[in-house]
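Next up: the structures, one after another.
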Structure P
Amino acid sequence: MKYDPLTNRIGGEHVPFDGEHLDVVSPVDGTPLSCVPLSTAAEVDRAVSVAQDAYEAWSACTVKERSQVFYRYRELLQRHANELADLIRSENGKTHGEGRAEVAKAIEITEFACSLPQLTAGEVMEVSAGVECRVEHVPIGVVASITPFNFPSMVPHWTIPIAICLGNTFILKPSEKVPLTADRTADLLQEAGLPAGVFNVVHGDRTAVEAICDHQKIAALTFVGSTPIAKQVYVRATANLKRALAMGGAKNHLIVLPDADVEQTAVNVTASMAGCAGQRCMAAATMIAVGEVQAIIDSICDESRQTIPGENLGAVISHEAKERIEAYITEAERAGATVLVDGRGAVVPGCEEGSYVGPTVIDNVRPDMRIAQEEVFGPVLAIVRVQQLDEAIELENASPFGNAAAIYTQSGDAARSFIDAASVGMLGVNVGVPVPREPFGFGGWNESRFGAGDITGTSAIGFWTQSKKITTRW
């Protein structure tokens, strides 16, 4: 194995585990990387106990003192960005450039956390002569995040810097498919001066997730993953009287009008579809072609053919994922859709044991086809043709998901109509991956999110704290 077997990180220490382990294999070339503990409820309980012990001292620090740790941590992320990008590539399959971009987003959210002393200053008002009311934001205790395989660094950082800087102590349960970046994150936080027990990593699968949902001493948790599992986690956590925010899957629609800029749209749609091998909840899944846009479709096909597995297109997470994605393509073709660019059977020389799917563009997809309704999570673009913008918006809103949608047009009136009508949480105009920058929070609607608020940005302050209202008279 390329790396030593992993351990849980509890109280600043490597804690050995004698139970079952799972092999970690690189999707790039099938290389064995490490093995990861499949922790039980006992390991979760141990992490919670240590986090509880650390909470009193950490929460007693001022938010300004806590933020100093993250100033130092930000510098470490910058210093180790290439190393982290390589680690992300090894365990997730992204290109090195995509790994660097992911680390850059982690840095951005860490910078936002450093601004929390200004954002949580509280409110003060003299409500009548000699009487003052003020509000303070106080942490809620031991909290947890359960994160997915597709962004080993960025998604954990949606929560780690904000929740900890606000005074909580933290347990991370990363995906068992990409545990190495989480372990390195623990190293860097410790190097930045975070006290032992404030941040803990418990590896595992469903057993660990259920233990986190059930543990009575965990005050809040976040989850990012597929919609079916997000529902289960949200229901189980809230049934145990926790705050919960569970981010689910997506089926994002890009609406392309005839007046859209051909080159810009083609480059952007292809990047949205194929970036991170399509394994992101903000990826273009369905393009709704309004009217005569054949020139744009032709150009998208040209761009897709220049996106080469193993060069500027990374691997999907596993052989099982590759088989599932290719099965969607085959089913759509058999149902009458036209495969314009076919990514099935992709093999990268020298990485024959890797898991690759080439960019795939499928035309003449009907809205009732499974590929038009379900999250494929691969570099696949399904094209549905309509004649009017109203039809396109109706199709978009018929989806049970509500993460993201975009429109490509030069018409401000068309863009405004789309913005007003679309039932999604994040919208783009000539932007295919409309992820908000901090302090604007990340969060979808409908079956793409369960719980209230956004997982990043200023909205997250309310999730990780509770307000204390003080009225004084002297």
Structure Q
Amino acid sequence: MKFVLAWMLFIPGLLESSTKGSLQAFVQSNVFYTTDLTPYLEIRLHILSDGFTKKIERDSFLSIESQVTLVLRKDSTLVKAECLLLRSDPHKSLRDIIHLFRWQLPIGTYVLETKIEDLRDSERELSLLDSIEIKKLSTNPILSNLQLASVIKESKDTANLFYKNGFISEPLPYGLYKENQKLLCAYFETYNCIKLGKRFFYKFSLSKQDSLGNFSIQQEWHKARPSRDFDAYYLKHDISNLTSGTYRLSVKLLNESSKQIAESFTDFNRNNPFWDKIAKLVASRVEDHLFFDTLSETTIDYSLRAMYPLISSLNVDILNNFFKEKKLDEKRVFLFAYWSDQSDTARIAFDKFLKYIRKLDAMFYSGFGYGFETARGNIYLRYGKPDEQIFEDKDNGAFPYEIWKYNKISKTGQTNVKFLFYNPDLAGSDFRLLHSTAHGETHNKNWEMELYKNAIQEVRGSNPIDANNIPEGYNRRAREYFYN
């Protein structure tokens, strides 16, 4: 049977138990219609693993087991009931349970009772009551309610419970998009579109709720659609830069003359600490923000590439995504936020940094990218100018090399730190980091064997395979330089 949505009542619920180890689950109750306009109720469950008694499978995999009981009543009459045992997929860490039920029903008003139990602990259970209304369809163009989802992806897997019209979507628990969720996903359908003209339009808007409960529009965009009788639409919209708060997604249905015919909306919550911080900075540092707004894309990309040795692994992932997705505004804001953290006057600190990296670019230019992206440029950026530098290009049997020594690295507090760079390709100034005593940097116990590769026949000891250094010789002084 092909399922299509003609009208939808969306009543999400957070289920909580008053007993020990409270269980939590999210329930969506939706009314749909088949292609022959037969109504049915679709119930989407998202049961959280927290609070359940875990079951240990073989190979130490974990799972939870739940008994779900659904009872549908019309007035006081029992219409339908179902009891099902559900188990999460075994995994090394506990997984939530998601499931879907579909019941064909006539037009009317119902009450749905949902009960969820922990099969391994009878004291842990929860329940919920939902009101369900199934309406008669209109012959005019209809815009369904909006169904939020955590994930929407194209699929041909028609056997999947969550499959519909070429896509699979999973419910969004509690209507909340968390920090790591970058896309707003929603599904809706339009009926009798043929009456709207040769083509019609969706006008989308995102509005944010203020402290008084009023909504103000933050973003608007349009989408044209060709004439058809039925239109299923899966929306995926970037919300990575939305600050935390309550939002309203609105969809207006417009005919070919751009006259509004219908409207539907739904509310959701967004949690986004990173962009909350950005918003506060923008409000408090207007001149700095305006300065970064004037920077060219070339300057922004150039300076951000130089910042990779300075930022955390989390920020590296964020920045990589900005480059991959070519998000200029986000890269601009990232730059502004970073230098706002470094100084009370971000534009002055950034300008000083820009002059500094241009100097490093010239100092360590190799013809293979920017100078600050070379091994020596990277270390110079990370730790500053060394207290002592030794350059050697006439050591017997060795590639050209440099040794940098730091009395103390202020960032880590480590003392007597050394780096050895070498040029195995003998290509200009393309020196690579071969060995270091710094915490977290390259450490190679066989560095001498690599450095003196041209003198590999002269190894220390009787076993050349396991040797990790070679004898001292005429003008062979790397070990002396490094350890003295």
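A value of 8 was derived for relative contact order in percent (Cα under 8 Å, 6 or more apart); which structure in P, Q was it taken from?
This value belongs to structure Q.
Once distance in nm of label points 7 Å out along Cα→Cβ at positions 208 and 264 is calculated for every structure in P, Q, which label goes with the largest value?
P
Supply the structure label, taken from P, Q, corresponding to distance in nm of label points 7 Å out along Cα→Cβ at positions 160 and 424 with the calculated value 4.5. Mind showing how you got there, number by number?
On the way: P: 2.9; Q: 4.5.
It was calculated from structure Q.
Of structures P, Q, which gives -0.48 when log10 I(q)/I(0) by the Debye sum over Cα atoms at q = 0.06 Å⁻¹ is computed from the coordinates?
Q
A value of 0.35 was derived for FRET efficiency 1/(1 + (r/R0)^6) of positions 328 and 392 (r between Cβ atoms, R0 = 41 Å, to 0.05); which structure in P, Q was it taken from? Please list the in-between numbers first.
Details: P: 1.00; Q: 0.35.
Of the structures listed, the value fits Q.
When mean count of other Cβ atoms within 10 Å over residues 224-231 is calculated for each of the structures P, Q, which structure yields the highest value?
Top value of mean count of other Cβ atoms within 10 Å over residues 224-231, among P, Q, belongs to structure P.
From P, Q, which structure was helix-only ellipticity at 222 nm (-39500 (n - 2.57) for each DSSP H run of 4 or more, over all residues; to 500) = -12000 calculated on? Walk me through the intermediate numbers first.
Values: P: -12000; Q: -6000.
So the calculation was done on P.
Given a value of 11.6 for mean count of other Cβ atoms within 10 Å over residues 128-135, point me to the structure among P, Q it was derived from.
Details: P: 11.6; Q: 15.5.
Value 11.6 for mean count of other Cβ atoms within 10 Å over residues 128-135 corresponds to P out of P, Q.
Please compute Rg/Rh (Cα atoms, Kirkwood Rh), for residues 88-319 alone for structures P, Q and give me the label with the greatest value.
Top value of Rg/Rh (Cα atoms, Kirkwood Rh), for residues 88-319 alone, among P, Q, belongs to structure P.
Rule-based calculations on the coordinates, nothing more; no lab input. Just so you know, these numbers come straight off a predicted model, no measurement behind them. Cβ atoms are built from the backbone, for glycine too; each structure is taken alone.
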